[in-house]
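Right after this note come the structures.
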Structure 1
Amino acid sequence: MLSVFPQLFAFQMLAPFILRLVLGLVFVAHGYPKLFKNFSETAGFFGMLGLRPAKFWVLVVGVVEFFGGILLLLGLFTQAAAALIAIDMIVAMLLVSRKKGFVGGYEFDLALLAMALSLLVLGSGTFAFDVMF
């Protein structure tokens, strides 16, 4: 394998750790309002998308995003949390952001999906509770 900076391979277990922290923070920030601040407004939006019963789906998505984000931050059940978040992003792209096109539409969701899939494959990396089990 050709590498410009081969000495950085010694730190490759930090890559999933960094992905976990960033993805976890993003999903805690997006899940919290769904569950604790804007539940009714989000349910109205989900209803407009045709998701019925809307309140149930807000609860499901909010739990996946908020608690999945916390699990990623802790590095606990990382692959399961990443799989659920990947599903969340696929559904978000199909129902909402793909209609807006790539730029200003689904590019952010696609990046989050790629991060989740990377964690699904790579695992939690270093500084994780997963390594204890």
Structure 2
Amino acid sequence: MSEDLGYTEKVMDYFLNPRNMGEIPDANGVGEVGNPRCGDIMKMYLKIENGVVVDAKFKTFGCAAAIATSSVATELIIGKKIEDALKITNKDVIEFLGGLPAPKIHCSLLAEQSIKSAIEDYYERLGVDYTPITRN
């Protein structure tokens, strides 16, 4: 771990070399979530075809953890069916990154929420009633 920040090398890699950063001009699902407490804002763009996420990009205003978790979220959902993308949790993001400092866990929650928000937007554009997956 990076001793000064408490970030794993993987978090720092995804922060310094984010994957899938940017916008999808013809996205058919866009979600934006934010945390007023810390100021992090995540915007997720999805291109969904035949029930599969074929592309995902993000724009995030925030700390290293927010950028890293956004990037990982896109990698975790590209190529997945919508139902499987909806099952991605913040714990999956944290595990992929090898951990996050406790004060940065909320960033992984924003990543999970941004996926769900973009998929909700996709369904709304189709005129389909969307009921998010609930967990116990």
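We did not get these values from a lab; they are worked out from the coordinates using the rules stated. Since the model is a prediction, treat every value here as computed from it, not as a measurement. Cβ atoms are built from the backbone, for glycine too; each structure is taken alone.
Taking mean count of other Cβ atoms within 10 Å over residues 53-60 as the measure, the highest value among 1, 2 is held by 2. So if we calculate distance in nm of label points 7 Å out along Cα→Cβ at positions 21 and 61 for every structure here (1, 2), which label has the highest result? Comparing 1, 2 by distance in nm of label points 7 Å out along Cα→Cβ at positions 21 and 61, the maximum is at 1.
With Cα Rg over 2.2 N^0.38 Å derived from the coordinates and found to be 1.00, which of 1, 2 does the value describe? Structure of origin is 2. Given a computed value of -12500 for helix-only ellipticity at 222 nm (-39500 (n - 2.57) for each DSSP H run of 4 or more, over all residues; to 500), which structure among 1, 2 does it belong to? It must be structure 2, since only it matches.
Supply the structure label, taken from 1, 2, corresponding to mean count of other Cβ atoms within 10 Å over residues 45-52 with the calculated value 16.8.
Working: 1: 13.6; 2: 16.8.
Comparing all candidates, it corresponds to 2.
Of the structures labelled 1, 2, which one yields 1.9 when distance in nm of label points 7 Å out along Cα→Cβ at positions 29 and 69 is computed from its coordinates? So the calculation was done on 2. A value of 1.8 was derived for distance in nm of label points 7 Å out along Cα→Cβ at positions 77 and 109; which structure in 1, 2 was it taken from? Value 1.8 for distance in nm of label points 7 Å out along Cα→Cβ at positions 77 and 109 corresponds to 2 out of 1, 2.
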